[in-house]
1. For structures P, Q, which has the highest computed value of distance in nm of label points 7 Å out along Cα→Cβ at positions 53 and 77?
2. From which structure (P, Q) was distance in nm of label points 7 Å out along Cα→Cβ at positions 13 and 93 calculated, if the value obtained is 2.6?
3. With mean count of other Cβ atoms within 10 Å over residues 21-28 coming out at 10.0, pick the structure among P, Q it was computed from.
4. Between P, Q, which one scores greatest on Kirkwood radius over Cα pairs in Å?
5. Of the structures labelled P, Q, which one yields -32000 when helix-only ellipticity at 222 nm (-39500 (n - 2.57) for each DSSP H run of 4 or more, over all residues; to 500) is computed from its coordinates?
Structure P
Amino acid sequence: MTNEEFEVKWAENRDKVLANNETYQRIARSYSSWGWTDYVVFIAGFVICENFMKTLVKNILLQYLLALVGMVLIWLGYRFVRSLLGGKETLEEVEEEIKRQYRKSVDG
């Protein structure tokens, strides 16, 4: 089978093959999943930033705006650390491995 024929076949069956792969699905879900820890970090980030901003800024509106910014930054930092501690494979790497395995199974 030529490369062009395989790419056409892969394009036709890609979604089905990837949907049946557990590793691919686990990594894909981890990119967008929200667990209870996300909500706890979100709320705790706001509380921490709000209490910290009270000592720096006297304007209540500015305090809350800066607390919201801080909350988002803390949450993004948490998500970044979580991604570093999670699996080392990216979605693209897993897809390439699945594609290689599919190529071997099609070529037989």
Structure Q
Amino acid sequence: MEWAQLPIVQLGALGVLLGVLWMVFRGHLVPRATLDDVRADRDARVAEASADADEWRQLYISECQAHELTRKAYATERGAALAASNEGAQIAAALLQEIRARQIGAGS
């Protein structure tokens, strides 16, 4: 079968014109100005999304730092409470030993 006998080849210029119109109506072919507008809009949205992502990243980092500060403050507070409790226990033990020593001394 020869190429010249195919119906597509026989359409000629009319076939090309119909193909171009079909592509325009389907949205596959657009004017350069429209393409530039779409690209500019896309670039603006990408830049905005990138700036938004950077802002959220900074917020996340500051939240992590605040959490670390809170965790350290809580650990310091617990350490101080444990130290006070330990000191109180040592004083109570010393007082009990002193009371026992006086009771033993008073009983002899």
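1. Max of distance in nm of label points 7 Å out along Cα→Cβ at positions 53 and 77: Q.
2. It must be structure P, since only it matches.
3. For mean count of other Cβ atoms within 10 Å over residues 21-28, the value 10.0 is produced by structure Q.
4. With respect to Kirkwood radius over Cα pairs in Å, the highest-scoring structure among P, Q is Q.
5. Q
Bear in mind these aren't lab numbers, they're just calculated from the coordinates by the rules spelled out. Just so it is clear, the model here is predicted, and its values are computed rather than measured. Cβ atoms are built from the backbone, for glycine too; each structure is taken alone.
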